[in-house]
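There are structures below to look over.
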Structure 1
Amino acid sequence: METTKKTTINSLEEVLREHLPADKLKEVERILYGYNCGAPVETLKISNDVKEFADKENFEIAIYKFTAAKEALREPRNVRIGLIQNGIVLPTTDPLINSTKQSKNVLRKCLMRQEN
């Protein structure tokens, strides 16, 4: 009898990057995410200390740059948006109040790190 090895997939992007050649990946990303002002959304570098923090706290981080067309009536400005998709930290059999508190603690660590 053949045994099957379970594989954990962390994200669709991880699978696409691993299995598609660069030219195909670029086209798939265009279809999935669209363009920003006629160009692909730019991925920015993450500093080593932030990468280390993310690894230590067991979460993924990505930084992207979105541009906008020049406006006629106001000066350009930078707008920063942070998105956090958190997972369930404690077993689903634990009381909801405990799980909520633990999730908030994890999010607080992320946010406090960003302020420093």
Structure 2
Amino acid sequence: MEKNLLKFWQTVNSRANAESRLVVSVSSALGTALGNNDFEALISLKKEEIQIDDIVRHVFKISRKIAGEQYGIEILSVAIRRLMYPKQNLESVYKRMTVQSALWSSSPWRSFIC
């Protein structure tokens, strides 16, 4: 514990600095994890394709290690509260969703698609 306190005071020295560094560390780990997975791993109609829990566990593991080793901070949890597309992608995503919806609604098998 004393080792962690010493590391904390030597590297961040305040709560505001600690929060700032943690945001950078966790965001970096999350960006890497999301970039290494297909979008279907986050959102899919097929439950077996969704891997968000695995991604969050991986981000937690990496972030916790970095925070402990570099700043003497123990991270207790990491969570994703919301998924958003970048603004430049919203229009193309909306068009793709509209096309998919039209295809599904015109399909004779639409009541069987889940």
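Ranked by distance in nm of label points 7 Å out along Cα→Cβ at positions 7 and 71, structures 1, 2 are led by 1, which has the greatest value. The value 2.0 for distance in nm of label points 7 Å out along Cα→Cβ at positions 15 and 79 was derived from one model only; which of 1, 2 is it? Of the options listed, only 2 reproduces it. Look at distance in nm of label points 7 Å out along Cα→Cβ at positions 23 and 63 for each of 1, 2: the largest one is in 1. Taking relative contact order in percent (Cα under 8 Å, 6 or more apart) as the criterion, the largest value within structures 1, 2 is that of 2.
A value of 1.05 for Rg/Rh (Cα atoms, Kirkwood Rh), calculated from one of 1, 2, originates in structure 1.
Can you tell which of 1, 2 yields 1.1 when distance in nm of label points 7 Å out along Cα→Cβ at positions 39 and 55 is derived from it? Clearly, the read-out refers to 2.
Which structure, out of 1, 2, was helix-only ellipticity at 222 nm (-39500 (n - 2.57) for each DSSP H run of 4 or more, over all residues; to 500) calculated from, if the result is -19500? So the calculation was done on 2.
Every number here is computed from the coordinates shown, using simple stated rules; none is lab data. Note that the coordinates shown come from a computational prediction; the quantities given were computed from them, not determined experimentally. Cβ atoms are built from the backbone, for glycine too; each structure is taken alone.
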